[in-house]
Structure P
């Protein structure tokens, strides 16, 4: 693998989460935490693309950063195409959430659950030893987050549907990559 490709795989998630950090810093400094780029019923369609980069404060962004980076790097060990597939499928599912779910949401946790969904299933789809090991490692490290895919297992104000939709998007992304 070329040095450029390795650098891209390392820095792409940092760049993406950096957008969220810039948005949150600007939000906190200039808008007192009220500049939220939500998606959902009654919000502009482009919220689908801005919502992952908007958070409800640093207490929302910091844990999402700590989950997003390693999961991104795990998916990128499989390939950039896999990573793009997960993002695209999460946004695709998000489109339906936006149309049919009235509660607005934001944050990168939908993408995080998409990355996790991809990682949990890809090893079993490929039936390759190292991919299966990666799936088991991800389950061991992050499986305790899976109950938040269900509405009765999340705190008030947390978008379980965003988590669930992201997870389904990740599974769909893995299926798309596997079938190619």
Structure Q
């Protein structure tokens, strides 16, 4: 039995879970998510406030899908109750960030401002500087995958430079610094 797949998912109060065809709908105070569910390989059992996922066969494909599906449903339950967030720090002289509705305007050393529009369901907030960073960008949302993807797309606008450290990096990301050129004697 899969160690992750066999763990029950505890439903907090205010969260509704319903299986409809090939997907599971999770509804909570923060929103609603739909998770794909393979009905030919797995069974879903809802007992009061516990959800259990059982696999029908012991073949390799069923074992692979078992733990993944349980994790996706557990992340959906967490997302509709608490939300997920990632934080990005902006380092660089003159670098600044502005949020106007769903548009994020980045002034990050290019000759033009870079505009990023957040996808539906994602909230962007700028915070004050902490630990030497000039600006911190907070990405919030109920879908864990979408929050991570949005943070990665923003980071890719200006990856951290290994020589000076300028750029956009995750909150606790460690930069492996490189030594610059040395003058010959």
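Nothing in this text is a laboratory measurement; each read-out follows from the coordinates by a stated rule. These numbers come from a predicted model, not from an experiment. Cβ atoms are built from the backbone, for glycine too; each structure is taken alone.
Can you spot which of P, Q the value 14.5 was calculated from, given it is mean count of other Cβ atoms within 10 Å over residues 119-126?
Answer by label: Q.
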Q) Taking distance in nm of label points 7 Å out along Cα→Cβ at positions 39 and 63 from the coordinates of each of P, Q, which one would give 2.7? A) Q
(Q) Tell me which structure, out of P, Q, gives 0.8 once distance in nm of label points 7 Å out along Cα→Cβ at positions 31 and 143 is calculated. (A) Q
Q. Thinking only about relative contact order in percent (Cα under 8 Å, 6 or more apart), which of P, Q has the largest value?
A. P
Q) For percent of Cα pairs over 25 Å apart, which of the structures P, Q scores highest? A) Q
**Q.** Entry that produces 0.75 once FRET efficiency 1/(1 + (r/R0)^6) of positions 79 and 151 (r between Cβ atoms, R0 = 41 Å, to 0.05) is calculated, selected from P, Q
**A.** P
Q | Label whose coordinates, when semi-axes √(5λ) of the Cα gyration tensor in Å, for residues 15-94 alone is calculated, return 31, 18, 10 (choices P, Q) | A | Q
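To test your reading of the models, identify which of P, Q gives -6500 for helix-only ellipticity at 222 nm (-39500 (n - 2.57) for each DSSP H run of 4 or more, over all residues; to 500) when calculated. Can you show the working numbers first?
On the way: P: -24000; Q: -6500.
The correct label is Q.
Upon calculation of distance in nm of label points 7 Å out along Cα→Cβ at positions 47 and 159 from the atomic coordinates, which of the structures P, Q produces 4.9? Each step should come with its number before you reach the end.
Details: P: 0.8; Q: 4.9.
Corresponding structure: Q.
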